[in-house]
1. Of the structures labelled 1, 2, 3, one was used to calculate volume of the Cα convex hull per residue in Å³, giving 134. Name it.
2. Output the label of whichever structure in 1, 2, 3 has the greatest value of distance in nm of label points 7 Å out along Cα→Cβ at positions 82 and 202.
3. Supply the structure label, taken from 1, 2, 3, corresponding to mean count of other Cβ atoms within 10 Å over residues 50-57 with the calculated value 19.2.
4. Quick check on the output: 22 is relative contact order in percent (Cα under 8 Å, 6 or more apart), derived from one of 1, 2, 3. Which one produced it?
Structure 1
């Protein structure tokens with residue numbers, strides 16, 4: 001496994017005077033949840049996620065050599081000063097590993113395939129897309145860089161902007177955090193390759209119960225785990241559940257997946273409800289949807305299940321073979337519990353994709 005010292009940049013060739021890259025990176029949904037972190041964006045427990053396909057951030061980064069380095073930021077074609085503090089903090093955190101940025105003026109242009117107000121957290125896809133663009137610049141100085149190193153360092157950098165972003169570089173299933181049963185790291189995400197055919201093309205329909213900004217941010221929620229009375233028990237549980245999940249992915253145990261995914265989702269929210277101060281991010285319609293999923297599963301024996309992120313929205317997970325039946329459930333019943341009947345159909349994806357080759361001027 002790579003260590004932090006492996007990620008300090010070393011130049012082999014000089015950067016061109018200017019250039020431009022364009023990448024897309026997806027969001028992801030954790031099945032075993034990460035909740036609680038240590039210094040420098042290190043997770044308190046390991047996690048595993050499904051990489052999504054359609055919920056993407058597209059980011060273009062143009063660079064020019066400059067004696068006055070900095071950046072301009074555009075979202076959907078308009079300057080977005082409200083996003084500057086987060087990007088500034090990210091660039092400050094990665095500076096020791098990317099010293100060449102101190103000589104560049106960046107123009108960052110970004111947009112999402114999903115509405116910004118849709119209730120889907122864009123920090124994972126956004127930071128991942130920015131990280132792979134930065135790594136494309138670094139690759140100009142190290143043209144012999146392997147794809148594996150490129151992805152590992154991109155994941156390492158993305159983590160410093162948003163912890164879960166490190167799981168959006170690769171696909172289809174990504175593990176983040178040291179764990180005894182799999183090759184993994186606290187520093188970056190590692191794709192899990194032993195995926196049974198039952199999970200190929202797995203579907204995730206995101207039921208948008210509440211598109212508003214959360215009353216308690218994920219960062220604040222992570223911090224509340226430091227003095228949480230059940231923190232250590234939760235961290236131990238995550239290790240055990242990840243062992244079980246890896247076996248489930250390898251063997252195609254759909255019933256086991258249903259039980260584990262839902263238990264993890266409810267455990268995440270129970271940590272919120274038992275912290276001090278305590279808080280609830282689920283909404284009445286979240287619970288209504290959950291109960292209707294349970295009823296549908298009992299009536300049909302179709303292995304559809306839910307998971308939740310740190311919010312009110314419900315991720316409806318199901319095998320591709322049951323897409324028509326689940327779509328009928330959504331249209332006939334579940335969509336009315338979504339804000340403005342809004343939901344997003346997504347599926348398992350493969351990670352970040354370069355959209356255009358660079359245009360470099362020496």
Structure 2
């Protein structure tokens with residue numbers, strides 16, 4: 001049975017659904033991976049060994065895993081064991097040929113199949129990240145595996161499950177017919193040579209074409225760029241951009257521009273995007289307020305020494321904390337406090353807060 005990895009395989013279908021052109025864009029590009037994906041592969045291999053009962057030399061073979069990773073591996077195996085039924089078989093890393101379902105999908109290997117022959121099964125996917133993944137019932141990869149298990153083992157009932165030990169998550173659900181159709185539809189649309197590139201944080205995150213995609217670059221370079229766009233940037237682009245920013249002293253230039261515009265506004269200049277505002281103000285006690293404060297302290301039956309960080313009187317906020325915030329205290333303090341307005345600063349006008357121009 002052929003086990004060649006398909007560029008349109010089950011694990012790619014969520015990306016294909018969000019960006020059908022990603023199949024065309026990734027074609028022929030090497031699967032380089034990163035430290036996170038390599039660690040994930042090691043963790044999955046370790047869980048497989050545990051599930052198969054092949055524990056000899058396990059600690060030596062996976063000596064690179066830390067205590068938290070070992071704990072997550074054990075929890076995966078334990079939680080998976082709790083899912084089965086008496087007499088059920090455990091099939092870790094069992095290959096499924098899915099060409100009958102959709103030729104371009106090829107095949108796939110679920111992390112675990114829990115099987116009660118001629119009756120039912122659960123397809124399990126282990127996730128080791130700390131970010132909540134897509135619910136099992138909506139997972140296109142698991143839907144493909146569920147279809148394959150139902151077909152190969154002639155079953156009526158197949159459930160899908162995501163185990164994510166870092167979040168204490170065991171998400172068990174029935175496989176939905178609409179999710180199966182979404183998986184088939186995503187595989188078909190990806191084969192369209194006219195499929196559009198549709199960049200976004202989720203689909204670009206693991207796309208091999210990230211950094212080469214014209215549509216992605218057009219968003220990155222667009223005048224509407226915002227903080228969310230950073231999610232689309234490959235690490236190399238971020239590194240180069242930060243170096244360029246530092247080399248050109250962009251922060252210094254922006255600071256100088258803000259200061260220049262502030263000075264202009266202070267002398268009467270009116271701008272369609274910016275207005276004068278004030279920074280955070282401060283409060284101080286008026287002259288001779290100390291006598292009144294001591295009298296107020298006695299009225300509130302507080303220790304006068306609490307008003308001081310010797311030899312100085314405490315700040316207004318600290319004195320308020322000592323005396324309490326009753327209406328009588330607030331009224332008495334109002335006449336003893338002088339408010340100093342904050343320094344002028346630039347603020348975006350509300351109707352221009354989201355306007356960005358080239």
Structure 3
């Protein structure tokens with residue numbers, strides 16, 4: 001479903017079709033005991049959260065537990081790893097993520113069985129180096145890895161085994177990094193086009209939508225997850241390198257900004273469950289779960305609760321189809337290699 005890129009269409013496609021303000025609930029995730037900062041990366045339908053935290057020595061550990069913080073358990077990959085970063089959790093409790101360590105640019109990618117056993121994603125016997133993040137109820141995961149040409153290439157894994165590369169349906173990309181997978185065939189993430197510009201994408205049954213956040217200050221866009229309703233949380237970066245969180249509702253082309261109002265300079269959105277609960281982290285080192293209801297009684301129990309107005313930005317139907325064969329849109333974006341980046345690895 002590609003449409004030809006016209007010089008004027010790219011700008012016109014990004015015009016706001018309307019804005020609205022509504023209130024939502026932000027639930028702070030209670031800190032892991034002994035942590036100095038934490039990031040909550042994902043949440044299940046029964047409100048189990050996973051993520052990572054740094055201890056007083058600066059070591060990164062994974063954690064899993066209920067949203068109310070009553071029974072956290074630490075997750076450590078072990079071996080020669082210097083950290084553990086769980087990114088996604090499946091319905092059965094299986095976890096995917098990566099473990100930074102010597103010899104890896106990003107980290108060794110792992111699949112943790114529900115019984116706690118770790119498996120390593122490998123291709124031709126070599127551990128994959130990159131980020132694995134999305135996992136669905138069938139044990140299928142998506143992530144990226146550095147291939148033999150030094151390109152970060154997307155891939156599918158199944159219960160801890162590499163299966164095949166992910167075929168992003170645009171030409172000439174320099175990087176292709178799927179991040180979310182639903183129960184059908186919906187995949188989202190981000191890619192770097194032939195000119196070095198970074199865009200989000202949603203690919204479903206081979207049809208691609210290319211996502212640029214509709215703000216003149218946005219220099220890149222990343223999608224981090226996708227649920228069965230087509231909601232896709234993510235982040236856009238400003239010229240100072242600070243990310244700002246949102247959730248894109250693909251069914252009606254609407255972005256909802258996510259900011260808990262904690263005085264943070266940047267925010268990053270990560271996972272989302274089937275009920276629209278989104279995990280996010282901020283520059284303060286705190287984590288939150290966004291609940292789309294103003295009534296806290298409709299939201300799960302956790303830590304401190306805040307009600308904060310959010311802003312909905314609706315773009316015109318067809319906006320995400322204005323791109324050329326190489327995924328380039330009408331928005332003039334800088335080369336990502338010349339940009340600074342703050343926050344956790346995207």
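1. 1
2. When distance in nm of label points 7 Å out along Cα→Cβ at positions 82 and 202 is computed for each of 1, 2, 3, structure 3 gives the biggest number.
3. Of the structures listed, the value fits 3.
4. Source structure: 3.
Rule-based calculations on the coordinates, nothing more; no lab input. Note that this is a predicted model, so its numbers are computed, not measured. Cβ atoms are built from the backbone, for glycine too; each structure is taken alone.
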